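Next up: some structures, all given as structure tokens.
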Structure I
Amino acid sequence: MSNALPLLGSTLVLAVMVAASYTFAVSVSAASTGSTRRLQAARFGAYGAVALIGLAVSCLAYAFLTHDFALRVVAHSSDRSMPTIYLLAALWGGQAGSLLLWLFILGLYVGACVWSLGKKHVELQPYVIATLMVVVVFFCVLLTFAANPFAAATTVGPERLDGEGLNPLLQNIHMLVHPPCLYLGFVGCTVPFAFAIAALATGRLDTEWIVACRKFTLFALLFLALGNILGMAWAYEMLGWGGYWAWDPVQNAAFMPLLALVAFVHSVMMQERRGTLKVWNVFLPCVTFVMTIVGTFLNRSGAVASVHSYAQSSIGYYFLPFIGFLVALSATLITRRWRALRGMAKARPPMASSSRELVFELSNLLLVGIMLLILAMTLFPIVSDVLLRESVTVGPSFYGAWMQPLGLTVFFLMGAGTLAPWKTTSSRKKVIAPALAALVVGTLHVLTGRRLGFPADTITSVVALSLCAFNLVVIVQELVVLYRDGFRILWLAGMRRRYGGYIVHLGIVLMFFGFMGKSWDFDRQTTLEPGQTYEAEGRTLQYVGTRTVVEDSKRKILADVKVFRDGKEVGKVSPAKVIYKTMADSPVTEPAMLHSLRDDLYLVVGAINPETQRASLQIRINPLVGWIWFGAIFLVLGSIVSMWPERAADESTLWRWARGAATVIASVTLGVVLALLPVAS
């Protein structure tokens, strides 16, 4: 099987390319002739491509499980000592395998999309299928010519007998959940893009295409947000620098499409309710998908330096023409329908100065502006290197100087959009309680913050806390209305998305509250001998000594530290150095944390003297971090409520399975996060 597997896998990828090309041609023919028989043939072609993708992924998974080191990707990303669960995760641990995972998830979306369309939206279907097939063909080209997961190992020697092993930073529980979740979000953006292209191509620019792709959009948004949050948790727990977001280029790449997709989800509400923002609604899904491809280019080309990115490769030369094609296609179709889109927009009544339409347009402008600013700052090192022949990087402080005021403005508009009325300037009484809450909380923060350990030293912390109170009261007001009408209203048509949105907003408020903790970080370094203590923000840390734990694939050297508060022991933490057998020259730092809702004690051990056990420790206290993970729970719950079908009769069997799968995956993922980063001590 070892000798046949490279040929079999490569043949399957080529077969996927042929099937997708055939499906594209038949779809275009069905669109031009209106033939239902050709449309049905295109649907069967799409299913065939999906089946072949499944076979290709199964072959690679089998190679990892059987330690078939004749494949280069298996030899490079795994070894015989790895547990089975990490062998499966190693499938997406390298460049080629992760691209195959991307194609596999795209295949799942294609199958679900074609199945859910059935006999509906017949005019849109050919263009949707054709667009999806173009993306499938592109990734098949990558897997065939740039990063073949079935390429044979170039050398066969003693070093290949047991495999080189997966990067130690990837051998943890986050590797099992973060990449699949992020890919479910990234790849899911292909579906609304395909529907937007179909709407532009056919001229059917009403709400039909929005309704058709709504569930896919919300599904993608849920996992794109969850993927970003899990990435933050991974960075916080594994990388040892004490934070969760550093404006790393690859973090930015995952964040940019999230901004555009959030704007799209809110913008379509205007078209469904008022028939407005139609230009935005065809523009935003195109931008979102382009940003996913741009992010993939940044991650895989090696064009930017990042701890998350793959090695330097020529794969970027394939992405750049595809990005250019996507931009040209989107711009051409939008320009072609510009008069129709603007004509529809001009037919709307004038907006009041405080209307919800105006707030949503401002939100769209800000979200897209933030996205473009992040893109410019991310690409600036590349531009400076090419034009100025000088390597210039943009640091977190520069990002913070811009992102803090812009982010707080969007945070304010989140509450203002809920308060703003439709079309008119009525209901101004609803503003009184949130505004009063913001004023009172901001004042109390200034007067009593220092006494509580959270001094109001910056205007940013005062504004952020005031806006948290403002948004919280806005949400409570809306939920009070729900309570007065009886909670049964949650199950009435059209209400679940609305109140699911309020739950998501509550999660965002809690996460912003957690982000505020960056204003009061404590960071010190010290060197201790066994028995010595160190005072840190009301805690006494007593260094006990070191111990060694030997496991099958690694060895841990732990530094045990007891933590006391007011003379009572409140916990014990053991930061460690981990030495993997396959990579003995590259020890990995494993931080240790003691969690509470108020703050996290975060310890990292540096050099350890083996004779005296003298150890250098980095001590960080990160206030309010637990609220970020706590807010993520509400974000996921609100997303599930928003996706829940309005009526049982409208719920297809496929969607019941998809919704159930989303619920299970999201619940398990959050369980993992909470197990690793509990919000309460």
Structure II
Amino acid sequence: MIESLGDIFKEESLEILGELEHSLLELEESPDDQEVIGRVFRSLHTIKGSGGMAGLNDISAFAHEVETVFEEVRSGAIVVTPLLVNLTLAARDQIKRMVDAYCGGAPVDAAEIARISAGLRLLVAAGGKAAPLTEARQTAVAVGGMVTYRIRFHLDPNIFFHGVNPLYLLKELQRLGDCWIVAQTDAIPPLEEFDPERCYLYWDVILTTDRGQNAIEDVFIFVADTCRLEIHAIDDDRIVDDGDYKRLGEILIERGDLRAADLLAALSERQRLGDVLVEKKLATPGQISAALVEQERVQQQRESRKITEFASSIRVRSDKLDSLVNLIGELVTVQARLSQIATEQQGADLLNVSEVVERLTWELRDQVLTIRMLPIGTTFNKLRRLVHDLSQELDKNIQLVTEGAETELDKTVIERLNDPLVHLIRNCIDHGIEAPEVRAQKGKPRNGAVFLSAVHEGANVVLRVRDDGAGINREAVRRRAEQQGLLTPGAEVGDRDLFACILAPGFSTATTVTEVSGRGVGMDVVRQAVEALRGVLDIASTPGQGTTFTIKLPLTLAIIDGLLVQLAGDHYVLPLAAVEECIELRRDDAVSHGRNIVIIRGEIVPFIRLRDFFAIATAAPEIEQIVIVNVEGARVGFALDAVIGQHQTVIKSLGKVYQEVQGISGATILGNGSVALILDLPQLARAQQVLEAAAVA
């Protein structure tokens, strides 16, 4: 199916609007950052152009109005203020509503657009003039990627007497990056006046490097007192311009090799400009050559960036990726069947083919799953706006600090993470972080902070949401839990069980219901979402220092590496990432004091007999196998009949009829066509604890 221009525009504009929001929130923290200002300007410019191409003149005109303001900001005529950021965020929201309206959504509020436009015009009128950036500052700002510099240096004519060889300087420049050199010879005298011990040359250099201007200046550090050096940044890798680079005459004027009046006179001639300038001795052939080299190299750099930007990524519909993953899942199942047949028949050729297909299937699986992986930073960026808006609504100065935005997760996991992260951050801001006055009385900074991080740990991703607030009020949580019957009055409970009450439906310690909190819905949503993702949620809190919510999630929900085991003739799968070791258990080795425990190298490890948990009537074998896994930070064993080995597990969801079955998270199809259930290890451990507690009571 070929997408229409409108569909393409909507998808691209929503992506650009997300980048614009992120850049504006970053600009609020660093109002003098010219790189961020440039990103904001380019986002607005792109939206304006895309809207015009799609025939949406209202979007194009409004974006142009905001873009004009940031053109003034870029030139230094207007300074960035919180009011400007807020107005631009509001303009961004209106552009998004205009895009939604174009795609069949609710109509936009014309009065709100007019209000924003008027506010921007007033801001421009009252903005005053800020000091323009110096060229050195502009050059310093540009550093951070590949930057192209125009360099001209004149050495002292007596430089040879100081033991300096200009060739070494040129070689040092070549080591910094791609370098094009033009030697200027117009100062060489006639032969009868020529002194071979004097230096008559000077050089023009076009250098593309990521080392920055300081590295260039360091090349000339030993001749700085006797050298006339000019360095100008003329291009950087953030510029992808559809137009041509400067014309020959403009470059010569910028270099100081030509006057504007002489250029106008030369342009009236019908000959090529370079020939005219040389013929009238307004510029030397070397100066013309250096300007042409600059023009050619910068244009090549920009063309290269445009090609790279186009070819580095391709937009694919998410449903096509989902379909591809499903096909890979079917292929994995067929490959398992092929491996089983090859093993049974023991044909050498069939075994070879089976091994090759298995290797290719694994590689294809890994590649397809990698395609579905996205950096979680896209979700982090959306949360910056939430923190910004809540800070203003609750009159708290709060900063969001992120770490590990480049950590990748399956796109399905990322999509379903947004809501729980929103609720956790709202909880931190509303319940956790104190008002500025209260923080000042406690000796804390008036500005609070929410820390959001992501990191890979094996086959899992660990997300942490932490605030530097007051921490959880344990007494308030206990009182509320006892009122709701979640805890027995006066019972001794640890932090883990106490904090688990916060996740119960309808639980809230807020005394009043506001738009932000008080209904007892948020944390229950978090718990359900994390469990649906086969993840684990942990809560830790230190009084006066803050609270940390830790979410541990699998990298993908589609295909996992599993450990295939057997129990009473049926097969089950345990997620391999959680497995630590397997041991044998004889009947005499088990110890029971109200619960099953086994001693492993001096360590007491509780274990669960799956035969008893699933109420299987057949007798256990004389020697059982115990698979030791890590569940929520604790070592737990699962006793079963036999461990078969590693198995690529294509996860199939269970129907609605089986959704309430405890201890089972899904199913997979084995090579022989039979079904193996996938065990939900954390849920099994919690259910066993409940059964043991009930037995003791």
Structure III
Amino acid sequence: MAPTAFATTDPLPEEPGPARYPRPSRLEAPLDPKAGEKAAEGAKRLGLHTIGDLLEHLPRDRRAARTLAELQPDEVATVVVEVRSITSRPVRRRGMKPLVEAVVADDTGRMKATFFNQPWLQNRYKPGTRLLLTGKYQGHRGFRVNEHAPTGEDVGAEEMATYPATDGLTSAQITTLVHEHYREAKRAPDPLPARLRVRERLPDRGGALIAAHLGDQEAGRKRLAFDELLLLQLALLRRRARRREGARADPLQPPGELTARWLKDSLPFAPTGDQRSAMAELDADMAEDRPMQRLLMGEVGSGKTVVALYAMLRAVESGGQAALMAPTETLAEQHFATLQDLMPGELVQAALLTGSTPGGRRTDILNKLGSGELKLLVGTHALIEDAVEFDRLAVAVVDEQHRFGVKQRRALDRKAPTGLSPHVLHMTATPIPRTLQLTNYGDLDVTVLRELPAGRRPITTYAAGTERERSRAYERIREELDAGRQAFVVCPLVEESEALQARAATAEYERLKGGELKDYRVVLLHGQMRPREKQEAMAAFAEGGADVLVATTVIEVGIDVPNATVMLVEDADRYGISQLHQLRGRIGRGKHESVCLLFGPKESRRLQALQQHHDGFRLAEIDLELRGEGEMIGVRQSGIQLYRFARLPEDAELLERARHHARAILDADPRLQQPEHVLLEDAIVRTYGADALEPIPA
């Protein structure tokens, strides 16, 4: 007998419960574009496998579009334009499809737009086609397109939603699909507890999805972005809590004679207030039986290596060992040289281990490391090879930790004694904006060094582009060299290829040696050189045996030559602001005033920012504003979409609120076991996996 409703003989409706009863299974139904195989393939390329995927594929807000006349170099923006002409050309780089280049225009001007890896667009976007483009304006190099969609000409079409589209599935087809399925959004479960939704005055999730397509797009997007950021913060905070619960470390003894003697007698300068505060934080962390997980970042020249060495010496005086792992041989060699300068050899025995370490030397290092005789080890990925065994690894320092994978960092953790983890200090030479701290490093404690050591000189920075300015730049370099000082020449970042960059550096080295700097001692340094050649070049420059070092960005961190007072950077607009700030931090380390000459378009906002600002944290914020989060951490080029709804730094205030609520929720219910948090737990698992511990893409 069929079930009936209360006090009646009528059967229950097919869908019992209130009209908006969540039924997620309806959202998981396969999406059928109903326009043939090509449309189905396009939907898959966009990740639109289900109705739920479709409803979370949001349109671009047309109201945010800018005119071409308003665009500033380095700006990420959306524009509405008309195609005037379009062509394609082959690319030399292996594996890349032909580039499509279009001349586009609006009522205020015209520019070149470049589409990557989409050769079919030449036939699709005929002259006269109106387009909505989102991408990066690169000044005289045109507009690098990240997203695009055709749009109509009449007023009604202008106000229609315009969706990111692809070959086979147009924005208009996606609009039709949304109108067909948008009612299913009412079936979406809402992960937010009702109390939190009321406090934040947020619509329910189903209503937000509908609004994002057919109503107040920005209000709908912000509700969805809040969910996304809250889940991320919950996952990061739970990952930190679980890691602390599940791992043990050897608590280190209070600071002893070794560090006291080093600070008083060996360190060539007195630590800054920020450095002493950082050391105190490390002492508190390492006194615990839970492994330290701390990120140390600071201004250029703020002395991060001093703090790192303090942590390593604390391990030694507690009877343990310490390791410093760097991502490249050049950086490892520079760190090792710096540690030797900061700490006399007789204080603690240290060694360098890389892939280029000779066999006999490697065997000796491994024997001493295993016996406990060798206390400090600096190296590259070579540190995590199976043959490397520590007697008692207590502290690990990971430099530029974002350049190591999760498995590599865990492999270093496993070098500690069985059942224990080392205390880990992560270092980065780039000041990180708070939005990136909370999203990419939200599971770490953070220490910031802002105070510069006494004696650091301000660096005057100029953007230059004309031939007359170039002539004057070389004249200024010669003036500094004639006064007994030294100079860096940094070669253009032609492409993201060390080999291509090395060729560019070699060509410039040969040109300068026979041209503007023919009367001076010029040496070359790039990452493709043999280890001995690199060491000889760095030693010659550091010891004053060379006047000019022509180099790639391998000098970005680690090199300390107080006599270097001038730097010339070619094609400076190809670098990010933070990287340029790191580069110029190689000068201004001595008693003389220094100058940095950036060759590139003067209208570039990043070059203008470097002329106006010297605070690395302020520059990092500007860099984030100009480039957007995806480009700063490399996901835009790799095709990974970091967020579906959130826009950083635009949503920075939303992120802070999400972080606040995530802390409050976990303080009250650490395992999300209360009934009102069940859907939150389910959403975290669906988004980040069953243990919610693996890091987000970076």
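Here helix-only ellipticity at 222 nm (-39500 (n - 2.57) for each DSSP H run of 4 or more, over all residues; to 500) was derived from just one of the structures I, II, III, and that gives -15000; the source is II.
Of the structures I, II, III, report the one carrying the highest value of volume of the Cα convex hull per residue in Å³, for residues 199-294 alone. Numbers along the way, then the final one.
On the way: I: 97; II: 122; III: 170.
Checked I, II, III; max of volume of the Cα convex hull per residue in Å³, for residues 199-294 alone sits with III.
Using the calculated result 290 for volume of the Cα convex hull per residue in Å³, pick out the matching structure from I, II, III. Please list the in-between numbers first.
Details: I: 173; II: 290; III: 198.
Going through each structure in turn, the value belongs to II.
Read-outs throughout are calculated quantities, based only on the coordinates presented, and are distinct from any laboratory measurement. Just so you know, these numbers come straight off a predicted model, no measurement behind them.
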